[in-house]
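Before anything else, here is the set of structures, which you'll find just below.
No lab work stands behind these numbers, since they all come straight from the coordinates. Owing to the predicted nature of the structure, the values given are computational and were not obtained by experimental measurement. Cβ atoms are built from the backbone, for glycine too; each structure is taken alone.
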Structure 1
Amino acid sequence: MSFDLRVISLGAGVQSSTMYLMAANGEFDAIPDMAVFADTQQEPYWVYENLDALEDLFGFLIPIGRPTAGDLGQSIKNATDQNRKGKRFAAIPFWVQGDKKPVPGRRQCTREYKIDVVKKAIREKLGLRPRQRAAGKFLVEEWVGISVDEAHRAKPSRYPWLKTRWPLLEKGFSREDCIEWLQTHNYPIPRKSACVFCPYRSSDEWLRWKNEEPDLFERACQWDELLRRAGPLRGMQREQFISQQAKPLREITQEKDPIDHFGNECEGMCGV
């Protein structure tokens, strides 16, 4: 099949970074024309350091774009600003205490700050104007870094002009296989890619931040406290929390989390 453009959706975590490096090393049947990292402007510092390292290595071969829909943190500020009641904001699936266990709220952040941003960057690369049709004019292959242990996250594209491909699934690679490949080729192992205030982080990870990344943990705690500063957010009857334990992040303890963090994450765009 002939494509007008091949694009890597780059989350800058273990899987997508491995996919990018494997592509640059010629381990697939084609080399993508570009990679796109949709920047929420709220990633931990190591994500940006990893992007810089990938660009330094192979940016000449597979350029990395970093488009953004703006600062996702501003969406939280908008939601908590009592002077902006009625103003729309992109919902983040923060946790509330349900009748039996904590449950996540609505999620719009992945689509608006990741998926839509990548699609817009692709359209711009094709030279399409806003609302100009791509179907029937172009065919694009989008590479997404989902491994076999997360195969349930692999969902086909909703756009007729865009075909989704999962090269790691084709190779039968798990996350551990990705790590082994990186080690064998003397590449560093990326840390998880997800916003500082991502509610799908595990309690173990928050506790590790508390002990090893105190500045970053404090930043996350401040976002967590902002959620409840003015009472429940618009459309919510109960207060929201970043922690899956549905309690202040500063009070987090070693407990079993109610869900498999990113297992329900939309279309594999975050955390890979």
Structure 2
Amino acid sequence: MTKYGDISKSASDLLNNDYCFDRKFKLKTKTANGVEFTVENVMGSKGVAGKLTTKCSPMDGIKVEKAGVKTDGRLFGEFKLTNAVKGAEFTLKAEDGAGKAPAGNFAVNYSTGSVNLDANVDVVNGPTIYGAGTFGYDNFTLGGEVKYNTDFDGEGSASVQDYNGAVAYSGRDFTASLTTKKKASSYSLAYHHSVNASTTVATQFDFSASAAKTLTVGGIYKWDSQTKFQGKFDSNGVASANWIQVLRPQVKLISSAQVNAKDFSGDSHKFGMSLILG
């Protein structure tokens, strides 16, 4: 059953994933016993930042989804327990270091054929409790979420920080969804359609009574097994494009460009490249 956070994921991923307007390098390796290592470096306007991440399954039912360190000295980890209770998955996330406040989160996901429930606790701030759930019937999915700050730490006042809802319909080759954000004060209408084996399109319309409305339309076209073209355009006049090329097995190059059609003479245009090995 679809998680609440994944209700509009297919459209969001197509419109946002793989676009890179910095210079990025990623190297993935895997040892003989299944331990994965990933090295990432990003050169942006503020310099170079990088991180080293590992992923492994030390024993049955226990997974280290990621554990590593960033170049600024920040340590992070995400650990999962999958076989303690049938249908349930437990996740622990933690971060610390680099002169920043620590972060910690404990989450539980429970899924059956037609119901998916999520609950997590921010053990550092508040603590803040989050709950979400989805229910599926036929081709429809209904869901809701709520976030509550208990204020046990005495930093503010106990209050409901957010609440939202969502509804989605899935057909044989498309998905349409309506979700709310920011205490149901804004809305997002998304549509994802697999036109054929080589072409997929998506659109997302964000609107609210107090903010500007934004419509984004995009798609991806698979030229052949090694080449993809991806593009999107929004109502603010910003056009973005990706060329995704598999140079050889386990070597991928992504070139990204973004143009502000409302300000051709300005300096808001962007270009980036991402090289992925492994």
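Some notes on this structure:
- With distance in nm of label points 7 Å out along Cα→Cβ at positions 101 and 165 derived as 3.2, matching label from 1, 2: 2
- Read-out Cα Rg over 2.2 N^0.38 Å, computed value 1.03, structure in 1, 2: 1
- Comparing distance in nm of label points 7 Å out along Cα→Cβ at positions 189 and 213 across structures 1, 2, the highest figure comes from 1.
- If relative contact order in percent (Cα under 8 Å, 6 or more apart) is computed and equals 26, the structure in 1, 2: 1
- Origin of the derived value -9500 (helix-only ellipticity at 222 nm (-39500 (n - 2.57) for each DSSP H run of 4 or more, over all residues; to 500); candidates 1, 2): 1
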